[in-house]
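Colleague: Multiple structures follow.
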Structure 1
Amino acid sequence: MARNLGSGRHAGLLVPLFSIPSRSSWGIGELCDLPRLGRWLREAGFSFVQLLPLNEMASGQHSPYSALSAMAIDPIFISPEAIPDFGAGGADAALGPPERDALAAARGAAAVDYATVRALKETAFRDAFARFERDEWDRSTARGSALRSFIARDAWWLREYGLFRALKAREGGRNWRDWPAPLRDRVPGALDAARAELERDIRFYVYLQWIAAEQWAQARADGGVGVFGDFPFMVSGDSADVWSRQEEFRLDASVGAPPDAFSETGQDWGFPAYRWAEIAAGGDEWLRARARRSADLYDGYRVDHVVGFFRTYVRDRDGSAAFVPAEEEEQMAQGARLIALFTSTGGRVTAEDLGVIPDFVRQTLASFGVPGYKVLRWEREWNREGQPFTDPPAYAAVSIATSGTHDTETLAEWWETAPADDRRALAAVPSLRDAGLTADEPFSHRVRDTLLSALFGAGSDLLILPVQDVFGWRDRINTPALVSDENWSWRLPWPVDELDRQPDAIERARFLRALAERSGRSSKR
């Protein structure tokens with residue numbers, strides 16, 4: 001049973017689900033692997049895990065922030081071994097020799113092999129669905145009735161999602177803007193005809209979402225820790241959401257970030273821009289539905305790129321770019337309206353407020369009690385001479401202390417490459433100076449644990465540590481602006497169900513639990 005994360009001091013671990021495969025999973029972390037991680041988290045004194053988005057990605061995509069549905073769980077996270085309809089066919093023993101060889105290779109790979117995993121699971125899912133239709137759906141058994149109930153209950157998003165997925169498959173994976181005009185433009189008669197023609201295909205995709213929902217509910221019940229999700233700022237232009245709500249998006253413009261200290265030209269993320277006026281006129285229906293879905297799936301969730309909900313940096317095709325809305329008063333009003341929407345759906349909401357953030361954004365978050373991030377390496381008194389680092393115990397209670405995010409270099413990499421002046425300034429803060437940290441000390445287990453101890457002692461109610469920083473590893477989850485198979489594919493060096501037998505993991509759990517107990521964050525208190 002997950003803990004109440006609504007108040008008090010807690011520590012959590014940031015790790016993507018794809019990074020935690022077990023010995024029985026198919027080369028990627030799966031829904032059923034979450035309770036296996038939960039056992040180690042509890043031993044380490046953690047109260048919750050912070051995941052990256054679980055939204056369904058298009059074939060060939062690795063980034064969880066580029067989804068073809070804001071509502072659907074990616075079937076790649078389904079555990080085939082736990083599907084009753086697949087197990088009835090002999091589970092992975094039902095695969096042919098080539099598939100079993102491919103599965104063994106995927107399980108033994110150092111990183112997630114998305115293409116192989118998707119292909120293998122597609123075979124397993126088709127086999128399971130055929131058996132389900134024959135033995136359950138056609139006979140109206142209890143499980144057949146359960147799927148019918150799921151379809152009725154979640155029709156508010158399944159209806160458009162199922163049709164989109166079936167059409168996309170029939171169209172060979174093409175972008176919906178390249179579909180025949182009646183389907184692209186959503187002519188009612190064409191949609192009705194497609195629903196009738198593709199009824200079985202639609203049911204297949206809905207079946208997978210039902211299986212995912214069942215496995216997710218069981219994983220949360222068995223996990224023993226809270227689960228935080230991630231609310232991406234946008235979805236892909238080639239998504240069920242944009243196709244079904246075209247009037248709320250600008251397909252002739254894209255969103256990104258303005259030029260800053262990290263990029264002279266800014267960033268273009270390629271996602272379609274929101275039509276904020278149309279969204280507001282519709283009562284923020286889609287965002288409200290997304291927030292409700294996140295509140296149903298998680299104990300809390302992180303709002304990605306929260307400043308974008310106040311003002312979005314929109315790039316037009318002619319090369320011009322500007323914030324929308326343009327006026328600060330409008331930005332403040334829009335942001336306050338949407339933060340109120342997020343916090344009204346239940347669960348604990350946090351906000352990714354990193355980068356160039358106007359003061360009114362953080363003031364609005366504070367007024368709603370929504371914590372933003374305090375990244376150790378960036379928390380400095382920028383207006384004071386010498387720009388000293390802020391000592392973690394001075395962080396505000398309504399904040400999240402952390403050593404980094406999924407996008408940053410690891411703590412080890414940062415310490416090794418940071419300018420000497422930065423290391424000296426950090427080593428001068430009282431909690432680190434008193435612990436004996438010196439600027440010229442190479443990164444080591446002692447440096448790692450001194451920095452972790454300082455973060456556990458932060459004034460922030462929430463502490464979130466990337467799994468790499470807990471161990472002092474240098475492997476990254478993502479390098480922004482790098483197109484590479486290495487991004488979003490990192491895996492733990494051991495199966496997640498062997499953490500309790502790995503000496504390094506056992507030592508880390510003991511050390512972290514002691515820090516959690518000393519700082520009032522222990523899950524065992």
Structure 2
Amino acid sequence: MIPTTILISLPLFSLLGATPFGQITTLSRDVLLVKIRGGWGGKAYGVSFGGPTEFQHQGEVTEGPLELEPEGLKELPGQDDMYVNMTLLRAVATHGLEASAGDFAKEFAHGGFLLWHANDQGRQNLLAGIPPEKSGHPFCNPLADHIDFQIEADFVGLISPGLPRAAQRMCDRARRLMNYGDGVYGGVFVSAMYAAAFVQDDIRAVVESGLAALPTDSGYARIIRDVLCWHDRYPDNWKATWREIEVKWNKDSCPWGAKGKFNIQARLNGAYIALGLLYGNGDFNQTIEMSTRAGQDSDCNPSSAAGILGVMLGYKGIPAKWTAPLPAIADAKFSYTDYSFNSIVKSTVERAKRVVNQEGGSVDEKGLLIPMQAPMPAKFEQFAPGKVVERIATSDSRWRWQGRWERHADKWRREMRSKVAGAEASVTFEGTGARLVGSLDDDRGTAELLLDGKSMGKIDGYNDDGYRGGEGLWGKFDLAPGPHTVRVVVDGRPYPSSKDIWVYLEDLIVYRR
């Protein structure tokens with residue numbers, strides 16, 4: 001087993017005979033194109049392969065035969081893993097390599113595309129006037145440590161060949177729209193692995209390069225160190241490593257998964273990316289299959305893993321069974337964008353050349369001269385709400401209801417709702433944190449939320465993309481130990497642009513440090 005300290009400090013490239021950090025390596029124009037095409041292609045094949053099993057297996061390995069469905073790539077233009085990446089890259093193409101958080105926010109908030117989870121809340125925050133530097137903070141976005149930036153930071157690594165520090169600087173400007181802490185580090189980890197895959201031919205060194213870009217004490221770095229150690233312990237048994245991940249790390253997830261097995265945290269799903277890469281060991285088929293079989297977000301994880309490996313192998317190194325269906329749709333536009341597969345590859349190549357020049361390299365007719373960069377740990381920040389100790393459903397007798405409320409139930413969840421001004425709901429709990437959960441839709445109104453008698457401001461369940469169940473309406477995680485009371489008072493007024501004034505409440509998740 002390799003000691004943890006060595007995993008962080010190894011001179012990864014020089015170990016295997018590649019160009020050491022601080023020296024110059026070369027890529028021909030043809031190789032750059034083939035690698036970028038392989039990255040986008042790998043991402044496309046991974047998300048298409050894993051789509052049918054997305055969140056179908058939570059806390060369990062997916063068994064049985066898995067194949068890329070014949071019609072799988074036809075769904076590709078509507079995959080958010082693809083079109084959000086392209087939207088953020090468009091901000092770079094439009095505003096330049098120094099595109100600001102505000103530039104990314106304009107593209108992200110007004111792109112008109114479907115979003116979910118932390119992305120969705122981040123956009124609602126931006127549209128409500130919360131600045132882009134704060135829209136992903138857990139005070140504004142209770143889903144801040146989840147997978148969203150992880151699945152859309154591929155573009156950063158794809159334009160940063162051998163340049164993980166350049167990738168990290170761009171991540172720092174784009175990341176805060178939707179994430180914080182480990183949610184941010186998902187994008188840092190993935191983009192650093194992409195950057196390494198351009199100039200490295202050993203998959204473990206690529207994963208270690210991603211680890212080296214993470215703050216040592218972060219939860220994300222700890223889980224990746226664990227995966228590397230378990231890979232040493234069980235080099236031929238990926239399921240043994242999967243079980244170790246499950247026992248130690250699959251806990252205290254998002255509102256959907258608290259006290260359950262559903263987990264969309266960036267770090268858990270990032271561990272499955274690393275698992276697929278390590279045990280796939282450079283085999284494209286095995287990498288996609290293992291990162292899919294790990295479960296949870298089983299389209300996003302093989303998408304990232306296959307994208308990284310696709311860069312390492314290059315498009316020509318991807319087995320023909322995967323590449324054969326792509327030419328038929330390679331010029332079709334992706335949803336909500338002006339990009340096709342062919343045109344996004346072309347745009348990415350141009351941006352990569354500019355990043356190389358910006359970082360002190362050069363580009364001429366012979367190719368690119370790249371000044372190799374060592375990964376550097378990102379700035380430390382963590383969202384640590386504590387352990388989930390209970391969920392107090394609205395059917396629990398501890399809730400108190402005043403005014404007109406009615407029970408609303410469907411096949412997924414049971415909620416209480418009201419649209420009557422002055423209607424109140426309150427519940428007392430013991431803990432150091434709490435998260436109020438309810439469904440979102442385009443017919444929601446506003447309410448005032450009070451904690452221990454003090455106003456915390458307005459909450460709403462409005463979502464311009466329509467229904468989203470079980471989302472966080474409000475959260476606070478730095479409370480003094482002891483009893484606390486949350487009270488919701490319905491305003492009877494619509495959120496701007498809402499079709500109605502409903503307020504829906506499902507339960508209160510209680511945390512304790």
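The numbers here are math on the coordinates, done by the rules we state, and not lab data. Note that this is a predicted model, so its numbers are computed, not measured. Cβ atoms are built from the backbone, for glycine too; each structure is taken alone.
Colleague: For distance in nm of label points 7 Å out along Cα→Cβ at positions 78 and 206, find whichever of 1, 2 sits highest and give me its label.
Modeller: Between 1, 2, the highest calculated value is found for 2.
Colleague: Computing distance in nm of label points 7 Å out along Cα→Cβ at positions 86 and 318 gives 1.5 for which of 1, 2?
Modeller: This value belongs to structure 2.
Colleague: With distance in nm of label points 7 Å out along Cα→Cβ at positions 30 and 94 coming out at 3.7, pick the structure among 1, 2 it was computed from.
Modeller: Answer by label: 2.
Colleague: semi-axes √(5λ) of the Cα gyration tensor in Å computed as 38, 30, 20: which structure among 1, 2?
Modeller: Traced to structure 1.
Colleague: Rank structures 1, 2 by mean count of other Cβ atoms within 10 Å over residues 62-69 and report only the one at the top, that is, the highest.
Modeller: Looking at the calculated values, the largest one is 1.
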